[in-house]
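Right after this note come the structures.
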Structure 1
Amino acid sequence: MSPEEYLVVEARMKKELGNLKQLEDELARYRLFPKIATTGVGGFDLADSAVCRIIGSILHDYYTAVENIFKVVATRIDKTILSGEQWHKELLEQMTLEVTGVRPPLITRETAQKLDQLRAFRHIFRNIYGFNLSPDKIKELLSRLPEISGVFKREFNLFVDKMRKLMIKG
């Protein structure tokens with residue numbers, strides 16, 4: 001991969017990082033990020049099924065943006081395209097691997113475990129009716145999101161720094 005090709009990869013990853021920021025800002029407007037500072041949204045209780053659908057959709061999108069970063073790394077740097085029923089989980093695990101001579105790990109195993117909670121929620125969100133969403137599970141994920149976000153962003157920035165040293169000599 002040329003330095004120019006890497007810079008395009010980095011730009012794509014940073015675009016998704018910007019999407020994460022937009023989602024956090026959206027949650028902040030609802031007073032749900034970085035901490036839950038409200039008991040309702042739009043006059044509805046946080047346990048209301050419509051509110052759960054709104055928050056669930058944002059949490060769904062959050063992991064989708066993280067996974068889009070992973071897909072860019074997998075396809076553009078690792079030159080790997082995953083398939084099969086477990087590809088989402090395998091992609092998450094792949095990001096914890098150091099690929100000797102190609103790239104450092106993007107995230108630690110600990111961060112992968114934290115992100116796996118969001119991945120699992122996204123799977124549930126896609127596969128059940130919205131009125132069956134658990135308000136307690138959504139609140140739990142919301143309360144963990146600031147830590148997950150902070151750790152992910154720190155590790156992302158370390159990854160970018162290391163990749164720049166590998167890819168852009170001098």
Structure 2
Amino acid sequence: MKPKKQKHEEVDYLKKELADTKNLVVVKFQGLSVEEDTELRRKIREADSKYRVVKNTLVNLASQGTPVSGMADTFKGSTAIAYNDSDPVALAKALSEYAKSNPVFEFKAGMVEGRVVDIAKLAEIAELPSHEGLISQLMYLVNAPAQRTAMAINAVGRNLAIVLGQAVEEKKFSE
């Protein structure tokens with residue numbers, strides 16, 4: 001049993017973490033082996049996210065007054081939270097990928113950009129391209145018209161050179 005002071009410190013720490021986070025997933029992890037848990041933590045770290053197994057009473061206290069308070073009813077049973085403040089897609093992808101190979105791992109609730117979302121939305125978010133992928137798609141869309149314009153301008157000069165070359169071969173120009 002933890003001393004009261006230590007519990008207060010943990011609640012304060014959790015409250016600060018929950019207040020600062022924009023993206024959070026509440027999961028049930030019961031039945032995972034140590035190796036499976038280690039693999040999960042590695043995937044979450046790779047997604048620049050954090051993972052904590054939490055005591056329900058402490059996380060309930062810590063969530064009060066934060067956007068996470070809307071998920072308080074999911075803090076039952078074996079509970080862990082995975083969260084970050086930057087990239088909801090990376091977090092959802094890491095957790096969804098892990099859940100596919102570990103059926104005992106299941107989602108309870110989620111929050112994206114400070115709004116509570118249902119589990120189906122998390123699955124949709126996991127299917128989105130990564131942040132870098134979205135940027136590259138956007139850059140392609142921005143760059144494509146400029147590329148087409150440059151190709152059209154180059155084509156005029158190239159076509160003119162071809163026509164002039166054919167005219168010279170056929171001796172259409174006289175001195």
*Have a look at 1, 2 and say which one yields -23000 for helix-only ellipticity at 222 nm (-39500 (n - 2.57) for each DSSP H run of 4 or more, over all residues; to 500), as calculated.*
1
*Which of 1, 2 yields 1.11 for Cα Rg over 2.2 N^0.38 Å, as computed?*
1
*Compare mean count of other Cβ atoms within 10 Å over residues 93-100 across structures 1, 2 and report the one with the greatest value.*
2
*Comparison of 1, 2 - label where distance in nm of label points 7 Å out along Cα→Cβ at positions 21 and 141 is highest*: 2
*Please state which of the structures 1, 2 yields 1.00 when FRET efficiency 1/(1 + (r/R0)^6) of positions 29 and 77 (r between Cβ atoms, R0 = 41 Å, to 0.05) is computed from it.*
2
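Laboratory data are not the source of any read-out in this text; all were calculated from the coordinates shown. Note that the structure is predicted; figures quoted are calculated from it, not measured. Cβ atoms are built from the backbone, for glycine too; each structure is taken alone.
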